[in-house]
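**Student:** Structures for review follow.
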Structure I
């Protein structure tokens, strides 16, 4: 059951649940992504200037990234002795627009490419304003999968690579 709803033109967008392409389009995202989550800005996420603190965008990206890993079947975060450690090797973030209390937003995620034990994920935060939906922040990250004990690389399972290719449109860069 959704924990909240973002107002859209003709259908509600459920908070905290993966969104399909229709929900993303109706929110105003022209090119829906394979993974998306909606929420709204909380008072506790604001800084003393009254807009969202930059670190909150990173938390939003992390929440969507972790849920996208689960949706891809990369991990369930339930058996650390058998599942890969997924670490960010490199990330770049751009903050493009201020956001304020109670604004609804969607965080999207898409795997762009992968290798034997690493992949690149692109993420965006979209905020709905009165006249348009705008991109508020972007992040692209190189992620590496390590053995559960951290001793070396963990090859991406073939089923996960298939989801990355077939669902996300990722390029095999091996």
Structure II
């Protein structure tokens, strides 16, 4: 009876290792899709270790009443190793493709939904933009004439200042 219990605990630990591998892959998908920098990667790694610690503690508490044995550690490591050696790459690549496809779909739906709004805004703002362009053109022209006038004033003042110094 005791051996059967320990085998059951060993397999539950293996499943916990697989679960930790899946959680790690979810964080890898998030890092790839968000193009995470060093700080975001650090935060995601800390979150991963907190989740894995919670999963491992919960599994040990559930399966073996909180008693940690050496074969439980071996089961967790073996489960994680088997997961990473077999399907981890497929999960990550598939997850990234799925998230990218979902983002593209959402972007297309949002474009379709907001197309009438942008069309109306473009129609309503067209006269305003033309008026703005005319005003900015006049301001630029006046700015040039004012600069020319200011240059003339400075030149004359310089002449008078030099005349007064003599």
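Readers should treat all values here as calculations from the given coordinates under stated rules, not as data from a laboratory. None of the values given here were measured: they were computed from a predicted structure. Cβ atoms are built from the backbone, for glycine too; each structure is taken alone.
**Student:** When helix-only ellipticity at 222 nm (-39500 (n - 2.57) for each DSSP H run of 4 or more, over all residues; to 500) is computed for each of I, II, which one produces -34500?
**Tutor:** Here the read-out was taken from II.
**Student:** While we're on this one: Comparing distance in nm of label points 7 Å out along Cα→Cβ at positions 135 and 151 across I, II, which is largest?
**Tutor:** Result for distance in nm of label points 7 Å out along Cα→Cβ at positions 135 and 151 over I, II: largest is I.
**Student:** Upon calculation of volume of the Cα convex hull per residue in Å³, for residues 63-126 alone from the atomic coordinates, which of the structures I, II produces 116?
**Tutor:** Working: I: 116; II: 156.
Label of the source structure: I.
**Student:** Follow-up. For the read-out relative contact order in percent (Cα under 8 Å, 6 or more apart), a value of 31 was computed from one structure; give its label from I, II.
**Tutor:** The read-out was computed on structure II.
**Student:** Compute mean projected area of the Cα convex hull in nm² for each of I, II and report the one that scores greatest.
**Tutor:** II
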